[in-house]
Structure formats: structure tokens, C-alpha cells
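Scrolling down, you'll hit the structures one after another.
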Structure P
Amino acid sequence: MTGVYRLEIKESVEELKGLLRRQKTGAEKERIQWLYLLKSEQAQTMEQVAQMLGRHRVTVQKWAKKYREGGLEGLLKQKPRTGRPSQLPNWAEKALAKRLQEEDGFNTYHEIG
């Protein structure tokens, strides 16, 4: 049968529920949810869980490989993203942070300049 895959998930359903609540990013939540769906038997195959999460089966298989090789830490570890450097000057960032701490705040960005 295509899509049947045995993966030993060490964490309990309750542990995964707790982990799911503590994740900070959507990517982390999605990966824990993948484990939760398999462990709680809401999905029996990689294809089913991929469909439930709106992901391609290959993506879910990559998650399985990361989990098999590095456990939860390996699954949640992501490559550092360099991204584009900030175009906001330091003085503007500091002014914005200071203004956000004030009780009355501001309505437009022109008010902080």
C-alpha cells in the first residue's frame, strides 16, 4: 500500500499537545502537529497527514527524515536565514521603540519623525 510508513514517535500524545502550545512559529507548530496527527492516529499515512496539513507528501517525508535522524531537535532546527538588511536607520528604530512604550502611542508614522 502506497504511503504506509512506520515511524517510531518517542513522545506521547500529551507531550506533543504541550509542545504544540509552546511553539513560537507557524513552521514549528506545523511540524509538531504532523507528529501529533500520526501519534494520535488521526492520520495513518504520510499522504493523509500531508493532505490534512496542506503540504506535499515529499515535504512531510523530509520532516520524517529530520525527525528520524535528530529527534525533535533535528525536526525543529531550521537553517539560518540571512534575509535583506534592515533599511530602517537606528535612530528611527530607537524612536519607534520609545514611542511604542508610551501610553498614548501614535496614529501615523509621521508623528514619530
Structure Q
Amino acid sequence: VVSSILRNLSWRADINSKKTLREVGSVTGLMQCALRATKESTLKSVLSALWNLSAHSTENKSAVCAVEGALGFLVSTLTYKCQSNSLAIIESGGGILRNVSSLVATRDDY
């Protein structure tokens, strides 16, 4: 439920909302949640929120990349086999990777 709320708050968010979402650590918390998610519906919602948030700022992109195992996990979503035949997880994972790729390309530590 929280990830759905964050997804909605981060969609077309104004500057103050973006700043607040960044300051409370929403990206780090969501990325950690994605790594632990066991339900497809949870993963779908979390990745959707992360896709929105990773488009907001370099700081959010960096927060995604800073979570240990995040990049490898996101790459693994590109071949995710879901029970519902939905492409939502693949699309969101790919969208996040696209968003963070501009940061990853400029940093040797990723």
C-alpha cells in the first residue's frame, strides 16, 4: 500500500514533493523492499514507484545504485517470469535501469 501511495505522489510531482520524497529516503526504502519482495503484486507496485522516483533527480538515481545488489536485481527483472503474463515488472525494471544508466555510465564504482 505504501509503495502505491509513493508511486502516486511521485507521478508528476512538484518540486517540494520531490524534495520531501528524497529527504525521507523513499528511494532507499523502496529499493530494499524490492529486494525482499516475495509477492508479485508487491514487486510490481514498488518498481513502479521506483521508476517514477528514479526519473526525478541524480540523488534518487544514486540512492538506487547505492543499495547493495540493486543493479543486479534490476537487470534480473528484465527476464522476470510472472504468473499473470503481465509485462509491468519487466517494464518498470527496464525503466529504472534506463533512468540510472546516465549515472552508471559516469561512475567507475558501479
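None of the figures in this text is laboratory data; all of them are computed from the coordinates on show. Quick caveat, the model's predicted, so the values are computed rather than measured. Cβ atoms are built from the backbone, for glycine too; each structure is taken alone.
Please state which of the structures P, Q yields -21500 when helix-only ellipticity at 222 nm (-39500 (n - 2.57) for each DSSP H run of 4 or more, over all residues; to 500) is computed from it.
Details: P: -18000; Q: -21500.
Label of the originating structure: Q.
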Problem - Structures P, Q, by relative contact order in percent (Cα under 8 Å, 6 or more apart): label with the highest value - result: Q
Fill in the blank from the handout: Taking distance in nm of label points 7 Å out along Cα→Cβ at positions 67 and 91 for each of P, Q, the highest value is that of structure P
Exercise for the section: Taking mean count of other Cβ atoms within 10 Å over residues 27-34 as the quantity of interest, name the structure among P, Q where it is greatest. Expected result: Q
Problem - FRET efficiency 1/(1 + (r/R0)^6) of positions 11 and 75 (r between Cβ atoms, R0 = 30 Å, to 0.05) - highest-scoring structure of P, Q - result: P
Fill in the blank from the handout: Computing semi-axes √(5λ) of the Cα gyration tensor in Å for each of P, Q, the value 41, 16, 13 comes from structure P
Practice task
Compute distance in nm of label points 7 Å out along Cα→Cβ at positions 83 and 99 for each of P, Q and report the one that scores greatest.
Solution key: Q
